[in-house]
Structure P
Amino acid sequence: MIVDTRTEVTERDKEAVVFIPRPSTVPEGRMPMVPALDIGGKRLALFVLRPEGSLQLERGDGLKVVYGSINMMDANGNTVTRGVAPPAKEVETTLVLSPDGTITSGENGAVFLRIESLELQFQGPFRRTSQVMTRNIIGASEVSTEAQRIDFPFVKVETLPWAGHLFDGFEIWNMSGLYVYFKDDPSEYVVHMQAWMLGLGETGRFHNHSDQSFCEIHLCLSNGGGTSGMRYFEDDYTRDIDQIAELTKGYVEKNSTLLVVPDMHEHGPLWKIQPGSQAKPLMRFNNTVDYPWHGWMASEFGEYELPIKSPLPEDKQRYDLWLAFEFPDSAFQY
């Protein structure tokens, strides 16, 4: 039986759409991979590792699992297992921990994003948005002309149609990214990835995904001021957000908890979880994942009146840069 392990990349709405083989179908000796993009001094590439397959990476690499699991031995001889996310409301490193860089996939194999540091490129802290360089490096068995032309630009959120006027004057930027699908089942995506930038002292504003259904995990590439991260309200908070007060330090600190997400770390589930499970999301009546209010807050939030009327000078500005991974709720049925 001939197994198709080819990869394919097309374009949809200015985003890359990546089709990969399911890990369980990959024969021994094969390891499909798709170079994706360079961003902020990091190179992102998608790997498909067959069940109990091994690979040697560099110890300074980051590794973001988007399907299955990865095992590695840390410097103390302990086995560390990485799944699609850390435990709920916890933060963990994404760096390869094995001294020799060896990783091994679990019984279902793994799909993961390798995050490689490019030594000759600037990796932050970023004083201006133009320092966050992006470059399309998409490579696959088949790549459409349209996919090759994607330039992965950062767009100021205030110019996007869904933003309304909530982000007018704010230093928050978005980069549309890519979707990943298994070739044998294109009806449901494996993950959608995009990127964000936020200026020092600013807010991504609180939201709860009431009209969208996905489970979201964030991975920080550069924590500008060192104390940025996700803030979340308690699950039993049922009132609406005060969109004026949420720009003030007192309101935010009174009502929410901060999870600092350092460089090359990711956080676990923030959505409401079904009792008795580790990560299985509660669902709303409209079939969306039930989230408490949450949002990314930059370091020194509350030290400036928002929106900041005059842009911070370069000697003070330090942008956060992070990746958002949006999974279908089926990825967290445990």
Structure Q
Amino acid sequence: DADIGANAQISYTSSPSEHFALASEKSEEDGESLFLVLTRTLDHEAMAEHRLLLTASDGGRPSLSGTMELVISVLDVNDNAPEFNQSVYKARLMENSKTGTLVVRVNATDRDGGTNSEISYMLRNVFPEAGRDIFKIDRNTGEITLTGHLDLEDVPLYRVQVDAEDRGMPPLSGHCKVVVEVLDVNDNAPEVWVTSLSVPVAEDAPLGTVVALLSVVSDRDSGSNGRVRCTVWPSSPFGLVSTFEGSYSLVLREALDRERVSEYEVEVRAEDGGAPPLRARRALRVPVSDVNDNAPAFSQAVYTVLARENNAAGAELARVWARDPDEAGNGRVSYS
């Protein structure tokens, strides 16, 4: 102030601020020095710039004053780690999903500025470990895509830890979890195995006779895709009886007659409940063995023979014929 005396005595005030205050210091050499003092911790993310109006007033009557604006820029420090918008991401994929399929996109933000807020994504841990070859993440976008083949029957669930790291010095990181559930596709057919076969079957075998034991391996699919139904085809005297889960007996349901049917070609079919269903087949040859259940029968019940009185001894008077439909020795006929 170019005035003298009281007119040159200057006092200072500033606009109200929670973070700054004025302080003065007097010395013989420099006179009065004015300082702007920090009274509260700054936070770049809350307010990157502060503006204060500084007023200098003299002691005259009336008082004269001058003003200036102080602009204080708060420099960023990497004091905020990246934060994901979800702590757990969940995704569901069909087990026949193709490579390149998008699993999920994770997203993290960093409240810092500049390079301190630039984020890179990476897969930290994958359980089971084999999942490292099945998933990859785009470091810039956070998109997780499929790079391998899924198989629910081998691994039904994957757990992945994803890290988001900023580019501060030193860098800070945040974490989230991704849970990937593999959904079943009907890609496994059932299997049918014959564990025991008792043939031939006598034609007089009683109903319920066990002809074969079968093991029907339920396919590795889940739910209705893994439920198996077994049938005998074509229609025959045989049927299936479930002994315990996955095991069946092929049993006789109707009486046999070798003279009518001497051998059966039986097919056991297993079909799962998928859409479309998958099937397995197992063919069985069941021969029927003979039982001597048929008596010889003459072609006629009564033969009338006319014989001349002067026939020589040993002359043929008539020829009779009997047939037995049984097999081998059971069907050989002798006369008396």
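Quick check on the output: 11 is relative contact order in percent (Cα under 8 Å, 6 or more apart), derived from one of P, Q. Which one produced it?
Checking each candidate, the match is Q.
Quick check for you: by distance in nm of label points 7 Å out along Cα→Cβ at positions 10 and 26, which of P, Q is greatest?
P
Starting from the value 0.60: which structure in P, Q was FRET efficiency 1/(1 + (r/R0)^6) of positions 234 and 314 (r between Cβ atoms, R0 = 41 Å, to 0.05) calculated from?
Derived from the structure labelled P.
For the read-out mean count of other Cβ atoms within 10 Å over residues 58-65, a value of 12.2 was computed from one structure; give its label from P, Q.
Clearly, the read-out refers to Q.
Thinking of P, Q, which structure, once distance in nm of label points 7 Å out along Cα→Cβ at positions 154 and 258 is computed, gives back 5.3?
This figure was derived from Q.
Quick check for you: by mean projected area of the Cα convex hull in nm², for residues 98-145 alone, which of P, Q is greatest?
Looking at the calculated values, the largest one is P.
Could you tell me which structure in P, Q was used to calculate Rg and Dmax of the Cα atoms in Å as 49.8, 190?
Q
Which structure, out of P, Q, was Cα Rg over 2.2 N^0.38 Å, for residues 122-225 alone calculated from, if the result is 1.98? Each step should come with its number before you reach the end.
Numbers: P: 1.24; Q: 1.98.
Corresponding structure: Q.
FYI, it's all coordinate maths here, none of it is from the lab. Given the structure is predicted, the values throughout are model-derived calculations rather than measurements. Cβ atoms are built from the backbone, for glycine too; each structure is taken alone.
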